[in-house]
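Novice: Following are the structures in question.
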Structure P
Amino acid sequence: MPRAKGFQGIVGRKKSTTWGTAVAVGATDGIEVLSVVPDGGTAAIEDNQITGRVTQRESRPGNRMVRVVLRTALRYEGNERDIAQVFGTAGVPATVDTSARQHVLKMKDDIEGIFNTLAYESMKDTKVEELPSVRWNRITIRGRSGQEIEIELSGIAFDWKDNSAINTTTTIDTITLPANREYALMTQVVLLMNAQSGGALAAGDAVWINGFEIVIERQQEGRVSTQFADKIDQPICTGFAKVTGSFDFAALQDGTGGNAIFLSEQMTLTRKKAKITIESPNLAGASTQKYQHVLWMPNLQFGEAKVGIPGPEGPTWTIPFHAHHVPTIPTGFTAGYLDALIWENFNQATADPLA
């Protein structure tokens, strides 16, 4: 009798075009994951009719509401497909340094029509689960000292099934992974930050951190109408997209690489601009361009953070921030980089992530 073993799991996702209709996941659609966890299901409508007994009769099925969270280590190649689903704007990447490709992911106001089919094999050669349509509406990227950087995707799904005729135990074995699987590491992170109206970011603007988190969240809601009976329509936007996050510090420090000034700047909501570069030591290009993720934030403000004296060892501390778009490009930023967050990814993947 076969039993499920997590290490045998195969996971793939593929951009689809019709909400509620699955597509077959196959070659190049694979993704290595730390976990895939769906939740929700069919709501139970309780029977509250009085029958002369102290207990109730059986429930009837209500609406199906399914969500899913996928966690994976951030790599330099492959994750551009997942990030682009939340950002909404990608395109065919530009060629850089002969063999490298520059993917520029920007925030589209409306991500209507952008969603995936997600399929995974939970029991080897026996059981494949399918979410026919998933709208990723939240990305969390987090780095911790000495660790791989992690990316977490949260989404709203049309349905969950384990009897699909589209994604089966046969089709799941056709899934392949990107050729380059190099991890992005916290040791490869450089944070530059200065005044929003200041000069171009330079090495002297480095801020030393031992952790960070950035959350890009689309306010989306799955609503049920008679179009799909008990399943949700394509999720609809219900509010502003939010870009929030935090920086972690190993110590309260003044001077070069320091962070003490951020305490007073929070009190005045001082505007900053920042760039996070995550750079591999290996070349994506022929001679100069390395594998990279570069996150540009033209306008951020700090949230509440206070530092005390916890004891003789001194404080570690964290400061939250909220990023905003700007009407005018800050000094040193690339033309058109006005969004709250612009994500560049340099690798060797040649396809449009949203194709």
Structure Q
Amino acid sequence: MSMKVLSRTFLGDGSYTTYPHMNAYGDGGRTLIYKRIHDGSARLYLRDLESARETMLLDLGTSHRGCWEIAWRGGNRMAVINGKGAWIVDVTRPQEMIEVYRPPQGASVDALCSLSGDGQKLLLREHQNGVNTALEVDLSNGRVTKLFSKEWFANHFHYCPHDENWVAFAHEGPTEEIPDRCWIWHREHAPEGRLAFDQASEQPGVLLCVGHERWCFHDVSAYVIAYAVSPAGRRGLYEIFGDGRPAQLRWSSDVLWHCTMDRTGRFVAADTTGPFREEPFSEAAYQLHTDNWRRLDAVKTPTVVDVIVLDIERQQSLHVAEAWTATHPYHPHPAISPDGRWIAWNDWNSEHRGIWLAELELA
């Protein structure tokens, strides 16, 4: 059976999605929450995906900083980073926005966070004096617990949805220089955190350049991209594991960039750093597209990339759209809904600069 795009809808100029490891689909995948900048003000909107009815939830004012996440297992609780603090919102009563954590003097919280699937815990990254600390806020009583700290640039903290006793984090930095990007923490099994991917390529002594990991719903595992700039293969989409199982290449490609997955892990939304092809590039074509991406990315020149859905089980792909990419927050960051029915992505197109939403048929 073939995959199909059933419809495409533009959600308005100045709109954009949250970060890929943060869930923006609520009510079991029946709603989408997105941000839109209008007359200098940042506003969060809730869209009913069946009826297309939209409601403005919050006007966050002139502070555009921060992302948001809604509890993916259901319920109404959403976490928002805004200004200097972390807030919790009940989307049925958005006017009752509550600040649940504000860092001490001299510290800051990251613009990214992670809300547990049941909406009961909030994971934050606090930075102070060069130290990055994972903090967990118990939203039932406000208690804040320090999970771990790193004196290097640790970020992208998020719960593993399959088992939220596992917390993922990244060693941030230029991908060509970081030999230990993907980490995992567990209070008993990895109390100081441990490396989850050795980044080994086919060539002895040469490491893959990896990043944009997103931990999965179906296993204590993550999907992570070995980028085009990796000096040796095999490049593409890898599944890595928190329990020490060896990494598995799930899709070979020289151009994958960001990814998200549905609950089953079978369907993956991705964007690219060059034209997507199911068949391998020749060495000359690979070099041409990689050199072009390096040149454009070095000066942050907007360029066109592909938005795709991959069926990992059947090794089939669906081309969803072309999108213009620019600097954050306008990387495409395609986000597939947990039930696999929808995909949303950003587009820097001068005529329609904002979010596109597509309904999918994947069965």
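Novice: For which of P, Q does distance in nm of label points 7 Å out along Cα→Cβ at positions 56 and 328, calculated from the coordinates, equal 2.7?
Specialist: It traces back to Q.
Novice: Moving to a separate point now. Among the shown structures P, Q, from which was the value 2.3 of distance in nm of label points 7 Å out along Cα→Cβ at positions 152 and 272 calculated?
Specialist: P
Novice: Between structures P, Q, where is FRET efficiency 1/(1 + (r/R0)^6) of positions 120 and 144 (r between Cβ atoms, R0 = 30 Å, to 0.05) highest?
Specialist: Top value of FRET efficiency 1/(1 + (r/R0)^6) of positions 120 and 144 (r between Cβ atoms, R0 = 30 Å, to 0.05), among P, Q, belongs to structure Q.
Novice: If you don't mind, there's one more thing I want to ask. From P, Q, which structure was mean count of other Cβ atoms within 10 Å over residues 40-47 = 13.0 calculated on?
Specialist: P
Novice: Further question: With mean count of other Cβ atoms within 10 Å over residues 8-15 coming out at 16.4, pick the structure among P, Q it was computed from.
Specialist: Q
Novice: If you don't mind, there's one more thing I want to ask. Using distance in nm of label points 7 Å out along Cα→Cβ at positions 16 and 256 for the comparison, can you identify which of P, Q gives the largest number?
Specialist: Max of distance in nm of label points 7 Å out along Cα→Cβ at positions 16 and 256: P.
Novice: Of the structures labelled P, Q, one was used to calculate relative contact order in percent (Cα under 8 Å, 6 or more apart), giving 20. Name it.
Specialist: The correct label is P.
Novice: Compare Rg/Rh (Cα atoms, Kirkwood Rh) across structures P, Q and report the one with the greatest value.
Specialist: By Rg/Rh (Cα atoms, Kirkwood Rh), the leading structure of P, Q is P.
Only the coordinates and a few stated rules stand behind these numbers; no lab work does. Only a predicted model underlies this, so the values are computations on that prediction, with no experimental measurement involved. Cβ atoms are built from the backbone, for glycine too; each structure is taken alone.
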